[in-house]
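Read through the structures below before going on.
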Structure P
């Protein structure tokens, strides 16, 4: 169910496909697409495609903590 929900949230974002709970999340784009879907004025989605994987992950985790109170449990590699 969660995988289906994530796929639906990322529909319409070019190059962002959710196939699993590992590879699909490594570049941070899926995290940011989902956050953008729910709060588009705070994330520049065009920037996501130019940033490094690490930059995207750091941004996604920081944003989730700051705006939604979701604690960061993993570190970007």
Structure Q
């Protein structure tokens, strides 16, 4: 499973694959990059960690949903 992160870099939000030197995708807003990431990862098996501006993790998503190791509601 590949791991991706959404981080703020200066004035842009970036989707970065763990271990990569460059961003896979960029956007002006967090909402925009989150939608772009969802579309980009739809047909991949991946984990997406969405970070706040301060760098802490706000949310984690698994693609596809069936690959989520935790069977929890919500």
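None of the figures in this text is laboratory data; all of them are computed from the coordinates on show. On a predicted model such as this, the values are computed, not experimentally measured, just so you know.
Odds and ends about this structure:
- Structure responsible for -14500, with helix-only ellipticity at 222 nm (-39500 (n - 2.57) for each DSSP H run of 4 or more, over all residues; to 500) calculated and labels P, Q on offer: P
- Among P, Q, which structure scores highest (criterion: relative contact order in percent (Cα under 8 Å, 6 or more apart)): Q
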